[in-house]
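Any read-out appearing in this document is the output of simple, stated calculations on the displayed coordinates, not a laboratory observation. Quantities reported herein were computed from a predicted structural model and do not represent experimental measurements. Cβ atoms are built from the backbone, for glycine too; each structure is taken alone.
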Structure I
Amino acid sequence: MLRIATIGTSMITDDFIQVVNANDQAAFVGTLSRDANRGTAFTAEHGGERNFTALDELASAVDVDAVYIGSPNALHYEQALACIAGGKHVIVEKPFCATEAQALEVFRAAEAAGVVALEAMRPLHDPAFHAIEDALGEIAPIRRASLRFGKYSSRYNEILAGRATNIFDCNMASGSLMDIGVYAVEPMVEIFGMPSGLTSMTT
């Protein structure tokens with residue numbers, strides 16, 4: 001039985017816990033939130049045993065094997081390292097970290113501690129993706145590919161109303177490139193390999 005705690009009380013964390021609770025090989029223990037009252041309510045709503053009020057409390061909890069980190073992007077690095085230092089496996093919501101250097105440090109720390117660190121990115125495990133990948137061999141040599149992803153953010157109305165939100169705050173390592181750009185970049189790297197160069201142009 002894998003005992004899992006979460007950091008964050010977002011919609012995606014709610015989705016994650018629903019899957020955990022539907023799996024007889026896993027159990028939801030509780031959550032850590034910046035808002036203690038919200039964390040308490042969220043834990044109770046999802047059938048958790050107890051909520052956590054501090055990162056070090058969660059990292060040292062003996063009844064937690066793994067932590068799902070669904071907090072604002074800028075916090076992933078610090079929280080992942082703390083949980084790994086406490087002997088926890090970590091599943092980190094995308095983007096894994098704000099920079100490559102941070103991500104490498106987290107992966108190295110996990111390897112040294114003998115725990116798993118992975119990014120919560122599902123698309124590459126989707127059967128539809130593998131169907132596309134398998135079909136590429138039937139096409140003549142691919143010389144150009146254009147992968148696009150776009151959606152109307154559920155938080156955009158907050159911006160239009162003049163209210164701040166983490167999702168569009170560069171100081172929180174957020175924004176469209178960090179939050180949805182990965183949906184185009186990850187399959188491109190999986191199919192064609194690591195790029196030899198990178199050019200960026202904003203519109």
Structure II
Amino acid sequence: MKIKILILLLIIPLVYVNAQNKVNDYLNIPGPIQLNQNEYNLIWSSHPNENYFKQEYISSNENVNRYNSMVLIDFVKGDFNIKDVVDQKVAELQKMKKNNPVVNYQIFENKEEYILDFLISDNSKDGKEILIAERNIYRYKIISNGKNKGVLLFALSERGYPENMESFFNNLKTNTSKLIEKVGNYKLPDIEIK
């Protein structure tokens with residue numbers, strides 16, 4: 001009898017942990033996502049308010065807290081001017097750049113879509129060491145199919161850490177346009193809010 005109770009007590013926390021870690025595919029996107037010769041699986045999602053949906057995808061060998069490469073898909077319901085959305089992000093980057101010389105960005109426009117390619121970093125307190133360098137390619141598109149009207153963000157994020165920082169920046173120099181093309185040419189998923 002004691003063994004059954006102990007087993008039951010051990011199972012309950014596992015069920016509780018799994019319930020807390022449940023990931024919802026709010027946007028009903030078939031996975032995994034194939035991009036840049038990598039396969040990305042949905043590992044985290046959030047629906048913080050009635051209009052905002054956020055989903056993150058990483059490869060099975062990656063850790064969400066210390067990833068090398070991640071795909072992000074956000075959707076915000078509403079009636080937006082896409083240029084205003086991009087300008088808002090650019091204003092945020094310009095503000096960051098005042099205190100961080102690593103911050104840099106470029107904007108590309110393509111048939112009612114925008115790509116914002118930007119670099120940010122987390123630096124040591126004395127500013128002498130880059131702790132995390134992050135390159136993001138954000139692709140913005142207005143979606144206007146009935147009830148799912150809003151702005152879709154499809155993004156690729158890559159990170160470098162102290163142990164691979166040199167190779168991260170070397171790769172950035174040699175593959176800048178390739179990654180922009182891959183994100184820009186990716187067939188965006190049709191979203192369907194559950």
Origin of the value 0.75, where FRET efficiency 1/(1 + (r/R0)^6) of positions 105 and 153 (r between Cβ atoms, R0 = 35 Å, to 0.05) was derived from one of I, II:
I
Computed 15 for relative contact order in percent (Cα under 8 Å, 6 or more apart) - originating structure among I, II
I
Given 173 for volume of the Cα convex hull per residue in Å³, calculated: source structure among I, II
II
As an exercise: mean count of other Cβ atoms within 10 Å over residues 57-64, calculated from one structure in I, II, equals 14.4. Which structure is it?
II
